[in-house]
Structure P
Amino acid sequence: MIGIMSDSHDNMKAIKKAVKFFNEKKVKAVLHAGDIVSPFTVRAFQELEPKLYLVFGNNDGDRLLLSKWFGDIGAEICGDFADLTLDGLHVALLHGTNEALVKALAGSGDFDVVVRGHTHKPGVKLVGSTHIINPGECAGVLSGKATVAILEVANLNFEILKLNV
C-alpha cells in the first residue's frame, strides 16, 4: 500500500495527522505531489516511518533548504518530476501545474499511475489503462477538506480519505 498526499501548504496539524494515518496503515511509501511550501514543515514529517518521495510544487519556496532538511530525514527529493517503480508499479509523480503534461504522461501508456496535485480537488481519472490520482489537499485550506489517498498496489484500488483536522 502506498500513501499519497499533496498541497500540505505548511499546515503542521494536517501533516501530523497524515503522518500518523500513514504510519497506522503501515504503507510502504508516501508520495508527496508538491506544495510543501516551507522547510520548517520537516518537523511534522520526522515521525513518518515509510520512505517519503517528494516533488516540488509551484508554491515551494526555498528548494535548497527543503532539499537539505528533507534529505536529512531520509526523504527522496525528486525535483519537479519522479519516475518511480514501487513494488512493480510504474509511477509518475509531479505537481501537475501543466494539464497537457499530466494528460500526455497518462496517455503515453508508460505509467500505471500518474500522481499529481495542484488543483486541490481529490479524484481519480482513467486515461487508457493509466490512473491519474489526485489526493486533494492535505492542508484543507481551499476546499475546507483535508484529504490524502492510499493506493493498494496489487489491484490498483484507491481510497481518498478525509483527515479530521
Structure Q
Amino acid sequence: MTPQVFIFVGHSGSGKTTLVEKLLPELTGRGLRLATIKHAHHKVELDKEGKDSWRYKRAGAAMSMLVTANELQIVADAIDRREPAQLAARFLGEADMVLAEGFSLAPGEKIEILRRECGKPPRCAIEDGLIAIVTDMNEIHPQLPHFALDDIAGLADFLLERKAR
C-alpha cells in the first residue's frame, strides 16, 4: 500500500525543515506512522568507498541494505522512480503518511512555506499541485487555505482531512 505523500516546498531558509520537524511529533502523537523524504540539490555521499554496501553496489546490486540492532539503511539505484510518490510506493509502504521536502517540480500535493522576510515570490502555483500555504502573507494565493508559521496543530488537522479523502 502506498502512503499519502505531502510535499513541502519553499525557498532556502523559508523554514521547510523546521516545519516538518514540528509536524512529526504532532502527527505521531495522533497515532500516525510517518516517513520523510528529503531532496538534496547538492551531491551527498550516501555510502563510503570500500564499505561492504559500497562494494555490493559496485559489484552490481541494485539495492543494498545495512541492518543494525536498531536501524536500517538502504542504498538503492535512483535512476528512475525519483518522485516522492514513486519512492513512497517503493520503500515506505509501512508509513501512514510521508512528508517530503523539496521536490518543487515533482507531481503531488504541495504545501508552500513562504515568509515575507525572504522577499521572494512563491515557488509553486495551484496548477503545480499547491494545496495550502504556510505564511505570514495573506495576499499570496488567497483562494487556498493559509496557516500561520506556528499553526502546527491546524496544519496537522488539514493534512489528516486531506488524507481521509
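Summary table
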| quantity | calculated |
| --- | --- |
| Given 22, 17, 16 for semi-axes √(5λ) of the Cα gyration tensor in Å, calculated: source structure among P, Q | P |
| Structure with the greatest value (metric mean count of other Cβ atoms within 10 Å over residues 5-12, set P, Q) | P |
| Computed 24 for relative contact order in percent (Cα under 8 Å, 6 or more apart) - originating structure among P, Q | P |
| With mean count of other Cβ atoms within 10 Å over residues 69-76 derived as 15.1, matching label from P, Q | P |
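Coordinate-derived values only; no laboratory data. Remember, it's a predicted structure, so these values are computed and weren't measured experimentally. Cβ atoms are built from the backbone, for glycine too; each structure is taken alone.
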